[in-house]
Structure I
Amino acid sequence: MARLILASGSPRRKALLLQLGLSFDVLSPDIDESVKPKEIAQDYVARLAQEKAHLVWQQFPDATVIAADTCLAVDAEIIGKPENKQHAFEIWSKLSGRYHDVLTGVCVMNDSNIQVEVVQTRVEFQILTPSDMENYWATGEPVGKAGGYAIQGIAARFIPRIDGSYTNVVGLPLHETAALLKAINALN
């Protein structure tokens, strides 16, 4: 089997991909993650996953590359990572007491094929009090996470239910990623 590269610096994606029993290298590409005018969440995460995969594949054209990008969407607004505490509180105020969507674009590519899929999971957030927000921010967990929370961590207490892939909310939908790898003959 060809060399496998995860095009992501996310420790969560690395840990998830290890669950598939695969050996792989990690390379974190640096791309502009700005949202284009009128770009919807599904197109945004698919585009970023493809850009990351292509950038790494150009450096290692004999490899199979896996790339992903995750965002949240609420009322058609794309929600990324909080820039600071105030921004995190603004995000959580939008998510508080309602559902939002977590979308991950996954791209796998090698020298003969490229496969892209966007996986969407619906997440319910409980109503957060200012005290909830202060206490959660103080943990440090929200930093660097789409939507400012980690479902696999402390934030699980704020999430009464999800509809869809749990691993998608963590950052890499494993079932779909394995299927994409099989589709390009990179997984038995």
Structure II
Amino acid sequence: MSNRVKDIKRHVLSDKFFKLSEFKFDYQLKNKQWVTNTWEVLERRDAAAALLYNLEKRSIILVKQFRLPAYLNKHETGFLLEVPAGVIDDNDESPKTAMQRELLEETGYQINNLEKVYDAYATPGGSTERFSCFIGAYDSSMKTNEGGGLASENEDIEIIEIAFDDAIGLLANGDIIDAKTIMLLQHAQIKIF
């Protein structure tokens, strides 16, 4: 823990699906002066994301789904192309297990060969959420169900198998705008394809 932060006080503003808290804390500047800061923090559970790839077909699996926050922030349709991802359910679930569960729910693929490539904070200035990001090879024999998400969660996910080069084109022209997807595509561009 940093010795430049002390006296952290939390006031919970909302505690529904996400927890929004206001934190007041003392922070020591580089010049050794202490100041008091107030920040609002979205306290989200950690999550996992994965890029599925097929070297033989030079293809990947993405999902397309409606994202209300993107729509509210002027995205024309609110439907984003993303890598499959989801929240880690509890402290006992590993990121890899969570990702395997999410892949099965969202894409219908049972992937046992996930390789972790990095952890990243999505928006460290405002949220506690940290993503564990994976890659995994897929082929048609691994497709065990239709995917599309959980009806109990009103998920309406379209599964998109796309040529990797076409996905890079969508990235280059601004049609892929999800940060975790961008980072995993760039990783694949450097390390896989």
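Nothing in this text is a laboratory measurement; each read-out follows from the coordinates by a stated rule. If you're wondering where the values come from, they're calculated on a predicted model, not measured in any experiment. Cβ atoms are built from the backbone, for glycine too; each structure is taken alone.
Among candidates I, II, the computation of P(r) over Cα pairs in 10 Å bins from 0, in percent, for residues 87-158 alone that gave 18, 43, 34, 5, 0 used structure II.
Taking distance in nm of label points 7 Å out along Cα→Cβ at positions 135 and 151 as the criterion, the top structure among I, II is II, with the largest value. Comparison across structures I, II (criterion: distance in nm of label points 7 Å out along Cα→Cβ at positions 31 and 127) gives the highest value for I.
Upon calculation of P(r) over Cα pairs in 10 Å bins from 0, in percent from the atomic coordinates, which of the structures I, II produces 8, 30, 32, 17, 10, 2, 0? The value was obtained from structure II. Calculating mean count of other Cβ atoms within 10 Å over residues 15-22 for structures I, II picks out I as the one with the greatest value.
Set I, II, criterion mean count of other Cβ atoms within 10 Å over residues 143-150: the highest-scoring structure is I.
Looking across I, II, the calculation of helix-only ellipticity at 222 nm (-39500 (n - 2.57) for each DSSP H run of 4 or more, over all residues; to 500) that yields -10000 traces back to I.
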